[in-house]
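These are the structures in question, set out in turn.
All of the numbers you see were taken from the coordinates with simple rules; none came from a lab. In this text, all values refer to a predicted model and were calculated from it rather than measured experimentally. Cβ atoms are built from the backbone, for glycine too; each structure is taken alone.
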Structure I
Amino acid sequence: MVGSEIVHKQFKEHNYSIFFNKSNGCFIRLEDKGYPEVFWSPDAPELLDVSITNRCTMQCEFCYRCSSPEGIDISLDDYKRIVDEASKLGVLQIALGGGNPNEHPDFIDILKYTHDKGIVVSYTSNGLGLSKEILKATEEFCGAMAISAYAPYEILKNAILSIKEFDIKTNIHYILKKDTVSDAIEWLVSPPGFLDYINAIVFLNYKPSIEGLDLSLNDERDILRFFDSVNNKKHPVKIGFDSCSISGVIKYIKTNEAFIEPCEASRFSAFINESLEMFPCSFMSNSNNCGDLRVNSIQDIWQGNVHFKNMRSKIENNNCKTCSYENLCLGGCNYFNNIELCGLK
């Protein structure tokens, strides 16, 4: 530990160090001289995605959590137990999701408890239910928040106009799929005014996790148009991507390789749902590929659960070994088929 806002940890037995600025989110993972880039964090995850509720009124047809207004909440005691263990393990960040996490009846207590335990907390909202009390707590306790973008974007716009009255780093999460890519391109070419109030747009590659529904972006013309729009203009906000988009980022965007991070599932991050089931990735939550936190600890599941071991093995032994990009993308997504944006897999 360097200071209250700068975390430095050296893992001598694993030949790497980490530096994390809790104020601005800057994170560096640095291998020791003469050693390869570290493949995973053997002691514990660096980040936990935690669903604190499966309650949401939007009922989007593509929702991989199948959230509904009747969704269940995690109990405050169960959540505190997760945070207590995570804090002892040195987990750096917890990203709250759902459902719509700010609908949890103990949401402000959850933010404060996580913050007070020294873990940087953030959350993604659908844009509804963001009262002044919640936004004030967000300003006080959170590193950042994100609003999901859903057409026709009025909820998004109204949420951003409310948030701008507070000192909150705000991002937009935009799911990139075949029926939204045209709007995404339009935003990049002619940015709507409300983008003036946000930090970044983070594009999330759609995952076909609902049986019988596949909105994957697989038209090469749309993919090229989209990445051309990213590349060909200076944008008023930062542009980011989730690691599921890495194949497209590597192929189409010229950027410093130091800023490229392949899939972190089971390597540096994990997902915990409101029923205390722990998965390598949140998009596995419709499967049985999990450990039970009512039976085992976070660390036990992280280190020893067969599903976590299998996921790490799939990533390490991916099917893209002959590709020149493999060392950067590690095969892209090794759970879903046919969501790569590179056209090479």
Structure II
Amino acid sequence: MFKETPLLLSRIEELLQEGLDFAFYRSPKSDQVILLQLSPIKDEARNSFDDLWVTCPFSSEHTPYYYRVLSEESFMLNSRFGDDQFKTLDIPNSTLNDYRLKVVNAIDEIGKGLLNKVVLHTQIEVAYSKEIHRLIHKVLAAETEGFHYSFYSAELGLWMGITPEVLVHSENRDFETMALAGTRKLEDLDADPFREKERAEQAWVTKEIVELLNKSTDLMHVGEVETIKAGKLAHLRTIIKGEINPPLTTADIASVLHPTAAVCGYPKSLAYRYIEENELLSRSLYSGYLGRVQKESSSLYVNLRCMSYQKGMIKVYVGAGITADSDAELESEEIRIKTSTLASILMA
């Protein structure tokens, strides 16, 4: 049975009431939650500080938002929050029908021969009348593997999520990133393994990352494709490691990579233009990136499996990669099962 951590819960409530900028986060495989109180700074001032929180929207029209870390607190969780049942959100038929139509149109565009893959997302709105500080606590304490966070700023609002995807992690000059693609229910993986469509997607993501990094870093190692677990879902992943060439920084590498083919498409420029012209929804911070940048060690994550909150309404963001081999029904089912990461928390 889930046991709340009282001090953590009270600090979340206090900060929400005070309206102060903050970030709570829990790194993968850790039971320690870190609280950072934040103060926004200008982009040109970021090199003056050794400890920053970074939040970057998907759109190239926006540069990253940088926040100076004013203070840090830590909390050890009393227990993890989990649910043995596989739950998903109810997605309105109008949302599903609109998404299927966009998938069909994207497949037609890909058939013209210039675009290999494009990622399309949708949004599910959920009325939420329960205490928001308890929801944040459950997100931070959830058993699902990944980077758990809740972030608030007066400018960008309140966000939270559990993302499985590292954009870039660095220790001194050594860095690591990943190519992540393909989604299956973990319990169905033996009977319904990854298809060639998902393996091709994952290969395009890897190819694009390697091409980008070869221009700006010493690329050292591209790992094998592996299957990883993220909650009740499975994904294909390749770890890519290298060395950052000064004067480049971790933040610079993030800017080079973002947005990757995993959240945009391939080739990137064509996929990005297609999204801007045809998705017709603001991604805001969804499929952007966020995390902490420090002098010796930094970790930035792609903002997936996330939701925003405003005035009693939750907005959940989910997407899927579309290729020539896509099927509109299967892609709409993929976005449904991707809601499982947050569904059990919202339904608790």
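With distance in nm of label points 7 Å out along Cα→Cβ at positions 223 and 295 derived from the coordinates and found to be 4.0, which of I, II does the value describe? Only structure I yields this read-out. Looking across I, II, the calculation of FRET efficiency 1/(1 + (r/R0)^6) of positions 31 and 159 (r between Cβ atoms, R0 = 35 Å, to 0.05) that yields 0.30 traces back to I.
Here volume of the Cα convex hull per residue in Å³, for residues 47-198 alone is compared for structures I, II. The highest value is that of II.
Who wins on relative contact order in percent (Cα under 8 Å, 6 or more apart) among I, II, i.e. which is largest? List each step's numbers first, then the result.
Values: I: 15; II: 26.
The maximum falls on structure II.
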